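Take a look at the structures below.
What follows draws every value from the coordinates through simple rules; no lab data is involved. Since we're looking at a predicted model, the values are computed, not measured. Cβ atoms are built from the backbone, for glycine too; each structure is taken alone.
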Structure I
């Protein structure tokens, strides 16, 4: 699957427009850098954030049965039901912040049937156990990438200009740890955290199991990102990567959540490095591997709230800041229009 993503072109006059607002230059700090990025992604001096969507991709992981999580695998489908009923944290934050929530079954080990509000893009009923064998076949990986891309293109056709990403899948912090270690070269211990709340013994067990997975695959340090994804990833991660790539190709601004979403982004940026320019990093997760990811991507997130829930919650909470950056660019008076004297 080929994606054509170029770095956003420099917008003549955009920095001057930001500097010309009625404020000392740089006084809005990170919001000014954010406004510049938004304008460059959209190639506009007056960007629009129309039809923002938050996509929650759900999938199960075979490794969950081996004991890498504090919760049983059944929680994945139970939480999808919670999303559909409107009762999860992401439902609350999306409702209150004006984000259209879409839940996608990428590979949950449960038969939901036809359900309002659920996009059925299921690849299989969960991945294989990556500790013992590749999580997915190359064909399954490519199908997940393609289905994610199709979802993003469909939303782009409907006028979506902003796409936020979230996920659900018991065992997916283990998969994200493996993707992070393989794609950044960081020590595995730096990439593995407590996930959904493992105790000290559980964390030690998780590290041992993931070390077995690394040894089982025995990939070279420069292994292709798509091979790494098939060996260790989840269907929700592959689908997110495909959606990110297709969205950036259409000039859509991407809101990146925490550890799991950023693991999918590591794959996607390995495929198309210019994708990085379309991403707003919304928060710094309390999961230790997220620090590794952010360092590798040279990213400075908007928020640091100690979050480690996933679901896209960090992206939803950062969304008002993104709106504020676009709003001051579009609505704030300039020194000239307000009749205010600028710097001497």
Structure II
């Protein structure tokens, strides 16, 4: 399997900032009065390197995979719910499905590691790496080859979207147990105490949260014994091989390829932001191309957003995943571009400045 450096990612076009700010500030409104919309318009203009950016061709990519750590009882739901929810996405019944229908956004589900075989379906792409990851308390979650395969799966889906003419991508995930996986990954990559990274996920109780913490502690002890050094001293790729889920690695690959292609992508909640954390350790420039949809109700998400100095668009106490926060935020992102491209300037409207 080919190795990926994603070395083609370039910094966004900051030299365009004065021109974009002049355009934003000359609209018929008081300075700064559109708040976050102005920040979004500036950011997307810089990413696309134009005074007239477009986000009228969106696509939602939901990556699905099973996590072997569910064998440790970290989720109130059984593993088969992952495949059941994939069918729910494909039949149009999930939250992300109905929101995509509402906003006329095409949805594609990518199977990178669900522990089930699916028949070919129009909205499903088969990029299965394996039938789920291994239980990371007992062994590495994946091999190096599987890690690279999952990165590749995400990257290729972006290539497909670019060929289709998409100009903004939204990412989501499905995988029972992946809040535990994400918490472990965030703790290892940021050296944050495990207890500060573990939350309720899909509905864990107080005892369930304690179990998650214990399970991650067990995994860290195994890894440090095996590697002979603290987990924080491992490279990001090795940490991911030990702890990540295929769906998380695939999202990281998709983010990295989006940045390489100069495509705006929308970051969903805690798990998607954990994928960005991994991607940023592989190439820090990837962060410049992302828009943060919302602040999740998951415990560690606020700290993770702070790590990126992110200003998310929404805070609606959501913690569903699936890309649900990303699709709900999309109309606001599109409104930012509509005002930039279509709102009158003081000069064109014949309005005196000084509002």
- Figure out for me which of the structures I, II the number 1.2 belongs to, where distance in nm of label points 7 Å out along Cα→Cβ at positions 93 and 285 was derived from the coordinates. I
- Query: Given a computed value of 4.5 for distance in nm of label points 7 Å out along Cα→Cβ at positions 37 and 237, which structure among I, II does it belong to?
  - Reply: II
- A value of 0.9 was derived for distance in nm of label points 7 Å out along Cα→Cβ at positions 149 and 229; which structure in I, II was it taken from? I
- Item | At a computed 22, 41, 20, 11, 4, 0 (P(r) over Cα pairs in 10 Å bins from 0, in percent, for residues 13-60 alone), which of I, II | I
- Query: When distance in nm of label points 7 Å out along Cα→Cβ at positions 85 and 301 is calculated for each of the structures I, II, which structure yields the highest value?
  - Reply: I
- When mean count of other Cβ atoms within 10 Å over residues 125-132 is calculated for structures I, II, the one with the largest value is I
